[in-house]
Structure P
Amino acid sequence: MNSSSSTLKYQRMQRAIERLALADEPPALQDLADEAGQSLFHFQRSFVSMAGVTPKEFSQALALERAKQSLRAAESVLTASFAAGLSGPSRLHDLFLSLEGLTPGEFKQAGRGLRLQWTTVDTLLGPLWLAATARGILRMAFMRGATAQALIAEASTALPEARWQEARQDLAPIAEEIGRRLAGAAPSRPLGLLMSGTPLRLKVWQALLSIPEGQVLSYTQLARLAGAPQAVRAVASCVAANPIAYLIPCHRVIRANADFGEYRWGPQTKKALLGLELARAG
């Protein structure tokens, strides 16, 4: 189980990141350090150690012009994705991800016989809840004050006959890998994703996987990438229904005017994720 000191460290960092993400004008670093109960030197060192970027780099990455530049650069991403084949094997290999679907039988039986393990993970963006089978991650969510029981109840609507079990130790390797990636480290082990949905949802979620870290697309651009250029509104609904936060990067889709827009797990979480990724990309 995570120690209380480790949890407190993550909570302090989450507060600092969200203050920077939501501020019209970046707050003084000394104020952030005071709120974290640290000296200015130790605060900046902790921020870089945990986030992989400086507070200044993070704030600069959230500037409107930076998002506009990323949208303009998205055309080259679209071209490369079409040339390589949507979410082709090379892209998934780069991400250390593998995709698998729930079998029709599992879905038809409402998950009967399916054993789902779950755990929570402390991250610099707040507690994360994940649920997985032996084949891969089925659900992942930033908790934002929700309880694990509430998230299990929500997930159970699709698979009411599945058996749920807390399994912190069994899922520790997955949890550690996700924490490393959120902190900016390169993937070190493969992660499986277990997906189920309508054909359009699966196409859209696969298209999201082809958006590299540090890049954003508009909803119109994503619709083109998913092969549904006339269905922008339906594609946006698929983005909103994404069941696996962060790893299926729906946060990388923003409005055409470069406004970051809404996010299932809170707009502050979306801004924080994008700020970290854009800053790391340079």
Structure Q
Amino acid sequence: MVSTVAETLLGELLEKITQLEQENIREIVDPSSFMKITNHFMEALQSLVLEGNFSDQQEEIMFFKTVKPKFRSLQIYYLTLQEIILRKPSGCKKILVKFYTDEIRKICVFRCTNQQLINYYHSGATDMDALLFLRKVEVHPHWLLRPRLERDERFSTPADYLVAKFIATEKIQTFLCAELAKLEFHNPTENFNGGKKEYRWTGEAINLVELAYGLYYTGEINNGNAGIAEIVRLFETTFNIAIGKPSRRFAEIKQRKRLSKTKYLDQMKTAIDKRIDDDDEFVPRPNFR
């Protein structure tokens, strides 16, 4: 019962975040609105757990191993994002590169410190679950260096916070790498001197929307954790093009009557198939002279 309601809450949270991302398509200038939403849903999740009961230990383990970290990771992500934006120095490219690189280094230190937990989590193993993801556990694995407990032990296990944090660090690192990429490819001095080549999308913007949604729904970027707004922002930055709100552009695609809903993706497939067929048909003639 608890897990079912929690999954419903998660769907509502992700929908709210998607709406906000579409309203802030260019960049997240102030993450406070995202934090307000995630805090609200975390409070709702905590009330659900404190007022309800898990059917058995397995449901409790799965909740603290997979469900709660999805909520908490978003909360950590937006809080960290706000801290990074507030601490971001003003200055030249060199200063900013050092700042973002130092932030990435902090993430690497965290991952190294908790590498055994990360390996365990990604391995799909379950033999340590009872020590890591059940409440009121007094003994935990020796390699769990820094067990983190919430203020309310009824809503906390030795490892769920750490799992949430390393999920969040993946999104944070994506943000930091994107900022570094902006500095690298949009440095006016380098472009003026011809040191870097700019790439511009010269086709229709709606074609990029098809590609963005294709990547989003197949979950090929960051293990499916990249939002549609993030992917669109990446395309806008990389190809120097304004796409607009993803939801509105996607509505244009859905409203197509005569054209295929996936017109551009179909064209890509046809072009690739043609090239493969042409290569297969080419047979060099032997020289008998």
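Comparing structures P, Q by percent of Cα pairs over 17 Å apart, for residues 142-221 alone, which one has the largest value?
Values: P: 68; Q: 72.
Between P, Q, the highest calculated value is found for Q.
I have -21000 for helix-only ellipticity at 222 nm (-39500 (n - 2.57) for each DSSP H run of 4 or more, over all residues; to 500), calculated from one of the structures P, Q. Which structure is it?
Numbers: P: -15000; Q: -21000.
Answer by label: Q.
Name the one structure among P, Q that Cα extents along the principal axes in Å of 57, 44, 29 was derived from.
P
When FRET efficiency 1/(1 + (r/R0)^6) of positions 78 and 134 (r between Cβ atoms, R0 = 35 Å, to 0.05) is computed for each of P, Q, which one produces 0.80?
So the calculation was done on Q.
Relative contact order in percent (Cα under 8 Å, 6 or more apart) was computed and gave 19; which structure, P, Q, did it come from?
Q
Values quoted throughout were computed directly from the atomic coordinates according to the rules given, and no laboratory measurement underlies them. Keep in mind that this is a model prediction, so the values were computed, not measured. Cβ atoms are built from the backbone, for glycine too; each structure is taken alone.
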